[in-house]
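What follows is a set of structures to go through.
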Structure 1
Amino acid sequence: MEHTKAFNIAIDGPAGAGKSTIARLTAGKLGFVYVDTGAMYRAIALYMLRNGVPATDKEAVASAVRDVTITIRYEEDSQRVLLNGEDVSGLIRTEEVGNTASLVSAVPAVREHLLKLQRELAGSTDVIMDGRDIGTCILPNADVKIFLSASSAVRAKRRYKELTEKGETCNLEKIEQDIIKRDEQDANRPIAPLKRAEDAVLIDSSEMTIAEVVGAIFAEAEKKGLKLPEGALEK
């Protein structure tokens with residue numbers, strides 16, 4: 001990279017909007033580090049589930065999180081999430097862990113625990129970070145802020161396809177109901193609610209391909225002075 005300071009891209013949006021897919025792909029094309037904040041919360045959620053800590057008991061969660069260390073590593077272009085040294089990458093993508101993560105992420109002590117690590121990474125490295133409050137709370141000075149959305153119906157269909165391809169039995173209507181409920185939960189939580197930053201660019205991906213969304217993010221990054229690596233658009 002020709003720029004001297006770390007270049008940060010923040011991608012926020014509701015559940016199922018495709019943030020992690022887009023962020024991971026964009027990071028790969030730009031040679032940035034993708035910081036999967038959702039995976040960090042999911043790892044903490046897994047710890048709580050394993051140790052019988054009720055996600056609704058904020059005091060118990062706040063106490064237990066002190067014993068948790070989350071590390072993200074990259075091996076052969078694959079992200080590995082370590083929970084107290086154990087690779088839990090394959091264990092954190094269940095619906096149960098996802099629903100628990102939504103609850104524990106609203107606990108202030110959990111957010112504070114992860115915030116320091118996330119900001120340290122962004123201060124020294126070119127990163128793309130996705131979540132619910134990256135542009136508003138975690139990286140308020142990010143060079144590029146994107147708010148990625150899609151209709152609840154489109155998000156439900158994407159999730160349904162993802163789950164059925166894994167061999168899971170699921171109901172499309174129930175998935176959409178869960179998504180709408182999660183949107184409401186995330187938008188109304190007292191700590192760092194899901195909210196579009198004033199300077200974030202809205203991208204509605206309902207009728208867009210993945211390549212089109214990535215191209216739109218590239219365009220915003222170029223406007224902010226990022227020189228795209230040769231061949232990034234062709235990869």
Structure 2
Amino acid sequence: TLFYLLGVYDRPCNRAIYTDRSICASKGSSVDISCTYSSYKTIRYKFWFSPERSHQWQSPSQPEDLSEDSQFAGRVQVLESERGRSTLRITDLTESDSAQYHFKFTTDGFEWNSSLPATALTVTALQVQVSRITVHQSDTEAELKCHSSCSPAGRLSYVWFKNRQKVRGVETSTFKGRVYPGDIISCALKGHENYGSPPVYAPRLPSVSVSPSAEIVEGSSVTLTCSSDANPA
């Protein structure tokens with residue numbers, strides 16, 4: 001917990017207490033950024049902002065309400081479940097949302113110091129990692145994991161795609177099954193399928209190329225190249 005106090009002797013303090021110093025979340029998910037605040041004067045105006053968006057402000061030194069930023073249109077809510085507690089909820093997270101998020105309030109003659117550190121958000125994309133693989137003559141037996149460098153709280157449900165079709169009955173971060181040459185596999189968080197991982201695919205059927213490609217004369221030399229492709233290689 002990170003907090004700052006600014007007060008006058010024998011008076012309640014102006015303060016903002018951020019619940020988290022840093023948050024890591026997966027691309028496509030949602031996040032709640034919270035703080036509690038108070039002042040010894042009536043608060044006239046309050047909002048959340050991000051210094052990284054200062055290039056969009058009319059004046060770089062005057063923060064502007066994040067809920068009015070076009071980048072966050074339809075993705076931001078400010079919730080006040082109780083007096084003196086504000087929560088910024090951002091949905092459908094993208095990697096460009098990685099930034100510092102600050103809460104600001106003003107009273108008559110006072111403005112909360114917006115230069116103080118607040119909550120840092122890091123958004124990372126999902127990746128499919130190969131945990132185990134066994135190659136057979138006609139197919140490959142694979143164990144894959146839908147991975148994020150974040151460790152999000154709570155139980156998350158996942159969606160797996162094989163050749164762009166949902167794999168039924170699998171909602172965990174692990175996929176186990178047989179894949180065939182050319183099969184394409186990807187994963188996403190359930191409800192956020194538009195933010196899936198880059199695909200991985202099993203080795204494609206090999207092809208053979210001949211060099212030189214011109215007519216071959218008996219007794220001459222040729223080079224035969226056998227190639228395939230896979231991701232990861």
Structure 3
Amino acid sequence: MKRSAFLIGRTFWILTAVLLVTAPDVFAQYLNLQQHMDFGKNRHYFTTTLEGMAVDNYGSWFGFIDVDHESKSSGTANTNWHLGAQLIYFEINRYFSLRGLSNNAFLQRWDITVQYNDSDAAYIPMAYLIGISCNRILGNFCDAHLEFLLRKEEKQKLGWQLTAVWAKEFHLDRGRWQLCGYFDWWKNDSGKFWMAEPQILFNLEQLGIGSRFWLGSKCEINIGPQNSNNSVNPTIFLQYDF
């Protein structure tokens with residue numbers, strides 16, 4: 001069987017397990033769909049992203065799936081901006097809150113997290129991660145958390161990963177804006193890698209389009225031990241909040 005078949009099977013059972021465990025107790029959830037135009041070198045393709053989060057009595061879960069479409073620049077089509085998947089990548093994260101164990105304010109900021117990353121591309125190994133997450137690291141200024149993780153990639157020794165995530169919504173005049181993003185710093189058998197994706201979004205309600213639509217820009221930055229690992233890939237995108 002192709003790896004993509006195994007991927008679909010694993011994804012199905014993991015998502016099913018997550019929904020069965022959390023669905024009865026979910027009291028807040030969020031889902032959005034993004035359509036990116038990626039202008040990175042050797043890219044010039046569309047990327048479709050589905051991203052979601054749910055909060056329940058035991059913590060929360062977060063997940064997303066990216067679908068990179070075909071393009072001439074990437075050698076997968078006769079023209080750029082061609083519809084049709086060339087690569088699928090997804091992450092599923094589960095966070096178990098420690099707030100129910102104690103009334104201690106410090107302990108209530110921490111979660112235990114288990115994560116799974118995978119792709120149908122052979123050059124992107126699946127990875128299991130486990131660790132701890134510290135919430136509200138920037139107080140009321142910004143919704144931000146920091147994760148300390150052990151990382152086990154397919155056919156590689158145990159490594160580590162440090163992840164930071166942030167989101168800040170603000171108003172300029174009557175417009176709603178959002179600054180958000182993350183960075184990952186990790187180590188595997190090939191060396192140390194750093195990846196960041198800062199984003200800025202503008203809500204289109206002021207233009208009469210509706211509060212569920214956002215226009216945004218993202219910049220994917222990659223730094224690794226080899227020059228071939230280094231890249232800067234800007235995108236513009238339209239986001240719809242369900």
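By the measure distance in nm of label points 7 Å out along Cα→Cβ at positions 191 and 223, tell me the structure among 1, 2, 3 with the highest figure.
If we compare distance in nm of label points 7 Å out along Cα→Cβ at positions 191 and 223 over 1, 2, 3, the biggest value is for 2.
Out of 1, 2, 3, choose the structure whose coordinates give helix-only ellipticity at 222 nm (-39500 (n - 2.57) for each DSSP H run of 4 or more, over all residues; to 500) equal to 0 when calculated.
Checking each candidate, the match is 2.
Output the label of whichever structure in 1, 2, 3 has the greatest value of mean count of other Cβ atoms within 10 Å over residues 39-46.
By mean count of other Cβ atoms within 10 Å over residues 39-46, the leading structure of 1, 2, 3 is 1.
If mean projected area of the Cα convex hull in nm² computes to 15.1, which of 1, 2, 3 did it come from?
This value belongs to structure 3.
A short reminder: the numbers here are calculations on the coordinates, not readings from a lab. Please read these numbers as outputs of a predicted model, since none were measured by experiment. Cβ atoms are built from the backbone, for glycine too; each structure is taken alone.
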